[in-house]
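Enquirer: Scrolling down, you'll hit the structures one after another.
FYI, it's all coordinate maths here, none of it is from the lab. Values in this document were obtained by computation on a predicted structure and should not be read as measured data. Cβ atoms are built from the backbone, for glycine too; each structure is taken alone.
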Structure I
Amino acid sequence: MGKKYSGLVGGFCAIAALGVWTSAAQGQSMEVKEKPKMYTYFANWAIPRARWADMEKSAASDQKTLDSAISSGTLVGYGDDTAVVHQVDGATHDNWWSALSMAGVLDVLDSVMKGGTPPVLASATMHADQILVSRFYNWHSGTYRGAYSHTAVYKLKADAPDDSVAAISKNFIVPLMEKLLADGAIVEYEVDEEAIHTESPDVFWVDYICPTSAGLDKVNAALSETMKANPMASPALGSMLDYTAHRDYLLRSNATYK
């Protein structure tokens, strides 16, 4: 009981420190509100190298269905990714779509599955699905080809407060990402948690898409400058995050946002 109490006190102090840091970083307090829940269906695939070229054809085969779902308002975005940094037995490709309801992503999944399984997907040596949910996100409307997506995976410490993801998002991630979005360094960002838990409930993801490779350098520079200018940020985040579980993924992406 004593250990849990201590952890909660530390977590609340960390959130307060993040709030002070945000005010200093922005010059004034930036009010960040949760948005309507956005659900994203991800299908991850490990495709033999000899079949990688066939994945482009596979993505194109679903485009009519996905474009129709965008036009009708069922979806707010969709895309596909190819890994840049590969892992042993890891996914090489993925495809995804997002909606403002669980029904939206599942109805599109049903439509795609009725179209049959492309031969290239039948060759996959690994396949895994996820359904994620985000309350913090934004994008510039449009279609982006050959963009770069960066995904950072984080895990909360066992004694982190229940609202840690929201606190970190409101006081750290969103203010930084909104500035980068306004500058054009990124065209989309989101903070995701699992809606259907297949991993630890303490895990969350921070994703952003850069239209060019130069955007990745701009994000890293902005993050580095912000952390240096605000020394309270690092210990505040460190009190809530288990950095031993942190992982990064870099992808080449095609994406369309309504």
Structure II
Amino acid sequence: MTYSYFPGCTLKNKATDLDIWARKSAEALGFTLEEIPEWQCCGGEYTMAKDEIASKLSSVRALANARDSGKDLVTLCSACYNVLKQVNNDVATDENVAFKVNNYLKQDEIEYHGETKVLHYLEILRDVVGWDKVKAAVKKPLTGKKIGAYYGCLLLRPGKVLQLDDPENPQLIEDFIKAIGATPVIYAQRNECCGAYTMFEDESIPKNRTKKILSNAEDMGADFLVTSCPLCRYNLIKNKGESKLDVIYFTELLAEALGLKEEK
């Protein structure tokens, strides 16, 4: 099966491991990520102001491209997933937003009303491939590794729109960890914000948030954390202080378990 793929800006520079190993693992598991041509930045964050339309247009163009190709739209970055899915919901459910968006896009001969299904890569593993098939494809299980899932906030909230998992008690990444042969570590801070967006206002906030997250994971016995958010990974590593926990993209672990790369 082939999906339209929106990599996003960060996966083309600072987060290339998230992108590269996702593509290779997809092929090994029987599906293909077909990158959208000439995509633009999703905007990096979802603008809640109802009268702010221009910042949503690049996401709409990507969504319309996927619709026109007849494919669901897949992304990996938590921020891109959050923005694309919320913008898609706006255009599908808010007539005022849809009207303004399509007025802007008339010059491009594009009309869009929220027809595309937006998926995170982890949803394909769970709902299309299935954890049993992922487990069966594993050649080098990560037996003995105790891994903490770090969701952050953008992958799960707002829950009514994203509908990826229970925002208060998620299981998606824990099920992924089990499928690759490792042991998930449940800790209280796994779905709390790392504070990255607050760093421009007060650098102490992300530092304090990072300390709580990493300390909590270490106290519960995690060997390292796994995430799908480049911003979260950057923030957790930048502010880790004396913590010895590394933060790794889930696609790297998937590729390792599938025998596509050397152990990290």
Structure III
Amino acid sequence: MAKKIVAGNWKMNKDLNAAVALVEDLKSKIGEYDTSGVSLIVSPPYLYLSEILKTAQGSGIEVSAQNVHQEASGAYTGEVSVEMLKSIGLEYTIIGHSERRQYFGETSTQINSKVVASINGNLNPIYCCGEVKEEREAGDHFKVVEQQLNEEVFTLSAEDFSKVVIAYEPVWAIGTGLTASPEQAQEIHAFIRGLVAAKYGAAIAADTSILYGGSCKPGNAKEIFSNKDVDGGLIGGAALLADDFLKIAAAFN
């Protein structure tokens, strides 16, 4: 059975004091919400990872990086390797986020290399895939997502793939005020799970967590999460507010 996960991608937001305060707020309020059975993950900027790990210690809140470089070391100014992230105690990293693809030109080859490097270094990828507005309007969303999966994660062995969390991003719904309907979310999540089953078998497909990553908020989380193939969310703006983040996680219960 797939693990239920609500992960917060903080993106390039908050200074150190505000980042620590947010985790302290999460820790103090977590008992006010029924988040049982749900794994909570926060993903602050690189600069704060060590401090956030210390702050979150003992709370059950896990910590993820927002990105990682595919090479183990070398002359890659400004980059961070898998070994560096593991050395501070990290277990997760986001890979292939639509903003990395759009603003930094990340290719499927790079994304695949990052996924492989992460798994080889015992770092669990939260792998993002999804279509832009033009692709959705053209009816190409299934084709786009299938191609991304084939090129970026379906090169893995079954054992390695079982360590991947998939986050489906309807890119047209990120920061636009638009949200995929619960029916649209279920349709594409079921399609992704079907592709996983065809590639790796029904058991691995059933155990693969597939998160929804498009403008999930406290007001729509319950309806989205009620779909059988939606195992949680990769949360953007709502993850920057402790109560909103916890309300989203509690939407499962």
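Enquirer: For structures I, II, III, which has the highest computed value of mean count of other Cβ atoms within 10 Å over residues 75-82?
Expert: Largest calculated value belongs to II.
Enquirer: While we're on this one: When you work out relative contact order in percent (Cα under 8 Å, 6 or more apart) for each of the structures I, II, III, which one comes out largest?
Expert: Top value of relative contact order in percent (Cα under 8 Å, 6 or more apart) goes to structure I.
Enquirer: One of I, II, III was used to compute Cα extents along the principal axes in Å, for residues 155-210 alone, and the result was 39, 28, 16. Which label is that?
Expert: II
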